[in-house]
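Structures given as structure tokens follow.
Read-outs throughout are calculated quantities, based only on the coordinates presented, and are distinct from any laboratory measurement. The model shown is predicted, which means the values in this text are computed figures rather than measured ones. Cβ atoms are built from the backbone, for glycine too; each structure is taken alone.
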Structure I
Amino acid sequence: MLTKRLVVCLDVRDGKVTKGIKFQGNVDIGDPVEMGARYSAEGCDELVFYDIAASARGRAIDIGMVRRIAKNVFIPFAVGGGIRNLDDMREVLLAGAEKVSVNSLAVRNPEIIRDGARAFGNQCVVLGMDALRVERSAAIPSGYEVVTKGGRQREGIDALEWAKRAVDLGAGEIVVNSIDADGTRDGYELAITDMVAKAVEVPVVASGGAGRPEHIRDLFAKTGASAALVASMVHYGDYTCESIKRACADAAPMRLDWSFGGAR
């Protein structure tokens with residue numbers, strides 16, 4: 001069985017890590033570079049940084065932040081938010097990120113996935129997908145609808161079908177974020193995560209709802225997810241990356257031996 005990954009997400013606004021519940025009521029927590037370095041040293045497998053204000057304000061991603069992160073963390077990291085075109089993707093990768101996450105841009109212009117995969121390789125292109133639980137219908141047969149703009153805009157697109165299309169276009173990974181579970185710490189939305197994991201042949205990362213190690217154990221036991229994304233449970237000091245992984249290691253294979261031995 002392939003090793004499961006623990007991914008820490010840092011939502012960044014105005015140079016600070018921020019956290020809310022269901023994308024609302026955000027409060028600032030700390031410095032993204034310092035927090036990323038700490039999680040890197042604690043055994044986190046990957047990091048994801050989202051510049052959550054960039055798209056809403058119509059500005060480019062904070063590339064200076066990406067460069068600072070690259071100098072201070074020693075594990076792979078992805079960056080999203082404010083990606084407007086192929087040039088922005090290239091700039092992020094040249095600044096040190098391993099992956100670029102596209103969300104609203106991909107909904108508006110799906111060809112950016114194909115263009116990015118052709119230019120940089122499928123492994124560099126991540127689809128970030130925000131999914132809202134809705135009534136099943138002919139238009140939304142999975143019962144999960146794609147939403148954008150921080151959950152404020154419903155797109156009328158079935159989440160499962162969108163995930164499959166994105167992989168056909170060239171996405172090398174999908175992060176499935178549940179709007180309903182985001183920040184609640186009540187557990188992942190297992191249904192949509194498993195649907196997507198069974199439907200595509202690329203890694204699927206579950207996002208939204210992690211509050212206790214048991215939630216991660218359930219995720220790996222009941223779905224085909226390759227990775228668990230966490231935020232609140234480490235940001236507020238309730239757990240460390242190491243303690244989470246050790247609590248889950250008997251239920252799923254996880255990397256427990258790490259050393260960073262020098263510069264990235």
Structure II
Amino acid sequence: MKNKREISVEHLRYLRGVQRKSILINVARICILLCFLTLWELSATFAWANPFITSSPSRILKTLGDLYVGGTLFYHVGTTLWETLAGFAIAVSLGYFLALLLWWSEAFRRISEPYLVVLNALPKIALGPLIIIWCGTGSKAIVFMTVFIGIIVAILNMLNGFMETDKNKILLLTSMGASKIQILTKLVIPSSLPNFISMLKINVGMAWIGSIMGEYIVSKAGIGYLIVYGGQVFKLDLVMCAVFILCVLAASMYAIVALLEKILIKHDK
């Protein structure tokens with residue numbers, strides 16, 4: 001009993017140490033952000049840097065308020081958000097399915113591999129004019145661009161996860177008479193969970209890149225449109241405000257994926 005109690009006390013100390021370290025890290029992050037914003041604001045106030053070029057936190061908040069009062073804030077945010085989420089969902093689900101097909105068929109995988117490598121290396125912006133011709137000048141083209149950027153990443157990440165499954169475990173299940181579908185559902189898919197989470201995290205960034213890139217090329221609304229318009233008319237406060245909104249939305253989406261990771265890992269244990 002004494003030994004168990006000593007172990008539990010040591011474990012409790014360890015947990016407290018981990019908690020304190022986590023708190024210190026979060027406090028340090030907040031302090032760095034506050035120092036950066038304060039220095040940025042002071043540099044604009046005292047003209048250490050040209051506020052017309054660098055803007056400032058207060059000017060960004062004022063622009064944000066003007067967009068809200070004008071009734072266009074949620075319109076632009078909503079437009080970009082649904083395009084990003086739609087492209088993200090399609091790229092992830094379709095990429096996962098195609099990766100399963102590639103794992104299932106070695107011949108299909110070997111045939112497709114060079115094309116996947118070429119598509120992954122291809123600068124997607126080069127296909128912008130073709131995407132406009134294929135899909136028109138509306139949101140459909142932006143969603144297509146988002147899917148096109150994210151789907152190759154999803155396929156390659158998930159295929160890598162499927163192929164990293166322990167060969168000895170597959171051999172063991174095969175020797176016990178397990179079918180290929182049983183090996184897939186009972187071993188390959190569960191063991192590839194870390195790759196799935198990693199793929200989601202990477203595709204969060206890819207989805208925002210795709211939607212903003214698409215809005216750069218063809219858009220009449222959205223965060224990318226605000227950035228392009230602000231740059232054209234030299235309203236750099238609007239550009240910085242749009243970038244700030246983009247950072248908040250991307251960070252929020254990433255936080256949701258991180259929360260999903262904790263839920264899945266806890267459930268898996």
Structure III
Amino acid sequence: MADLLVAVKNKVGIFTLNRPDKLNALTPAMGTAAVAALREMAADPNVGAIVLTGAGRGFCAGGDVSAMQRGEESGPSETTLEERIDALRQRHEWPWLLYTIPKVTIAVVNGPVAGAGLGLALCCDLRLASDQATFGTAYARVGYGGDFGVTWQLTRLVGPAKAKELFFLPDMITAAEALRIGLVNRVIPHERLWEEAMALAERIAAGPLVSYRYMKANVNMATTVDFRTMLDREAETHVRCGQTADHQEGVRAFLEKRPPRFRGR
């Protein structure tokens with residue numbers, strides 16, 4: 001059985017981490033498959049949003065501790081230090097694509113998430129959590145420093161002081177606490193999580209996809225540039241969106257007092 005299941009339903013790309021017996025601990029094969037599928041869906045006009053979730057009782061435990069024990073998490077035990085660093089850099093393409101591709105990415109956190117799994121969730125644009133989900137960095141438990149973008153994302157979401165606390169004291173926190181500190185967008189009763197998550201994903205997938213593309217890129221850019229640069233960027237992307245068929249349809253629908261019928265172009 002594949003470690004990663006990929007499907008498309010109602011214009012939503014669905015990625016399911018599929019090692020439930022290992023709490024969906026990550027493998028290199030998962031990353032290779034995810035990167036290939038994300039690149040394909042990024043260019044597919046029939047995919048308007050992407051959902052990432054986990055099979056079974058949890059989202060993702062992060063790295064595979066059994067592979068760590070064998071010294072094989074970053075490659076065969078005989079590989080050099082430089083080769084292991086290069087291998088991890090290649091695996092980092094996965095969180096990078098979740099963060100940057102021109103489609104809205106949504107993490108549906110159905111249970112425990114930690115380590116690199118937390119990194120994947122934080123790199124998504126939106127995070128919807130079950131009220132049974134728990135969150136943790138976990139790196140200090142196994143003497144690691146942090147990967148999959150956790151340091152960058154966590155610091156921006158909760159601030160450096162709270163990020164350090166979550167790194168230094170790797171206790172799992174509840175979904176309610178994750179919502180309070182800004183780690184997740186919404187907490188949903190567990191039995192309704194998938195239904196509500198897919199409804200939201202399908203709503204986004206049926207929306208003005210060109211606008212979403214620029215909204216996502218602009219918000220990402222706003223974390224690293226000055227106000228004047230951002231104003232110049234907004235001038236460019238706002239006018240670009242004004243040339244789209246979806247903009248014209250949105251204006252007509254507003255004036256005709258009806259729901260818009262966007263086509264993603």
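Could you figure out which one of I, II, III the value 145 for volume of the Cα convex hull per residue in Å³ was computed from? It traces back to III. Quick check: 1.2 is what I get for distance in nm of label points 7 Å out along Cα→Cβ at positions 47 and 79, calculated from one of I, II, III. Which structure matches? Computed on structure I.
State the single structure among I, II, III that was used to calculate helix-only ellipticity at 222 nm (-39500 (n - 2.57) for each DSSP H run of 4 or more, over all residues; to 500), giving -28000. Traced to structure II.
Which of I, II, III yields 1.7 for distance in nm of label points 7 Å out along Cα→Cβ at positions 135 and 167, as computed? Write out the running numbers ahead of the final one.
Details: I: 3.0; II: 4.0; III: 1.7.
Computed on structure III.
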